[in-house]
1. Here relative contact order in percent (Cα under 8 Å, 6 or more apart) has been calculated and equals 16, so which of I, II, III was it run on?
2. Quick one: mean count of other Cβ atoms within 10 Å over residues 35-42 came out at 18.8 when computed from one of I, II, III, so which one is it?
3. Assuming -8500 is helix-only ellipticity at 222 nm (-39500 (n - 2.57) for each DSSP H run of 4 or more, over all residues; to 500) as calculated from a single structure, say which of I, II, III it is.
Structure I
Amino acid sequence: MNVNGIDQQAPVISRHSIVIAAPIGTLWRLHTDVNAWPSWQKAIDRSHLEDGFRPGATFTWETYNLTISSTVYQVEPQRHTLWGGPSEGITGIHAWTFTPVDGGVQVDTEESWSGAPVTADVVGMQTALDGSLKAWLDHLRIAAE
């Protein structure tokens, strides 16, 4: 599957940013150490990546009573990642960008959701995705700082 970014035509798209006062290496380690996500990302109950965070790798994680199998599509070390996959009829594609700035690193994240459950409740799904990304960024900040 050739995925170059989030689905710009998806009915639900969320974009959020934060500046985190931490070294890029710390943020990158937290972000790509999928197996350690539950230790700092409170909404993730379990996560497992078998063979390194690289394009083509798959990882399984559980959040909000969903089991998700994601494929890593892009990795630019200490700069950008893109992953995604289907779960319960929803196709999610999630991009992350890390940019050093004065005072730390700006972390930008954007995610698209498409599929029948999304189309059936666009407002509810938008609210859920916005809340999820904001919480993920906040947990990342707390873990890194």
Structure II
Amino acid sequence: MCQYRFLNNKDERGFTLLDALLQLMILVCFAHFFLLFFIWCSHKNNGMFNTDELQWELFSFQLQKELTFTKDFYRRTSYHIQYSTTRGNLGVKQASGELRREEGYQPLLFGISMVNFEYANNRLNTTVKFMNGKERSRDFIVPNSKE
């Protein structure tokens, strides 16, 4: 008799409309978080966490710091500059896909296909095109140079 009572229980029901709507809302929320995660990843890869961007910012900071204490500045060619500081005569030029010091083998910026230095009115405009097609440009102030 006890088994008969459990098998014929009228209180057992399937999914209600409310249960289905609640599960659908939870699924939509997870789908939104999943979509936001992929959008965040694409921004992260294209933004400041990109290696080219980090290298460019470090190169820009170092060059501006050195140019601040420059005594003499010369633009040799469109891809070669030379300046003298308290550390001696320094230069930057493009060589085999990278920017490096004129004397020695100290690389400053990797993975570039083209660099262009323009100098006028105590301002050095540097335009760099990376191998992946991105292009960056920045003006540097050369305060103590003689034109």
Structure III
Amino acid sequence: MEALPHKTFYKKILFIDDNPTDRFIAKKMIEKCSFAQEVILSESAYQALEYLSSLEDEPNSLPEFIFLDINMPGMDGYGFLEEYSKFPETVKAKSIIFMLTTSLHPDDLKRAQDNPLVVRFINKPISRDKLEIIQNDFPMPN
């Protein structure tokens, strides 16, 4: 499997998932496909919100993409979205959110699609094909 062309590198992505195996697979796939220069891994929604809050005054340091798992202990993906919605527009405008799950339940899909912060629902695991679709749908500005 060859890497995507270097000109398609995204600067930074945030991957939020409580499962260490899913985080590992995603990071390796993202690196192997040269999808992003930096991959920030978060094992909880709380941790991710703290990270994003720390960058509130540095919008250019925010990730272009947030990959958000639905089912997590403590605060699930929907709880994250509720808290994230309270961030200023300068923060929310910088990141595109993809909801991740292993669930094929129609209610999960509908709930993700109904949330204006979620751009797309993606079934795990992250794969080269899924990253290429994202790359094609969200090209880097020249």
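1. Values: I: 32; II: 16; III: 25.
The correct label is II.
2. Working: I: 16.0; II: 9.5; III: 18.8.
Considering all the candidates, the number was obtained from III.
3. Details: I: -8500; II: -12500; III: -10500.
Value -8500 for helix-only ellipticity at 222 nm (-39500 (n - 2.57) for each DSSP H run of 4 or more, over all residues; to 500) corresponds to I out of I, II, III.
We did not get these values from a lab; they are worked out from the coordinates using the rules stated. These numbers come from a predicted model, not from an experiment. Cβ atoms are built from the backbone, for glycine too; each structure is taken alone.
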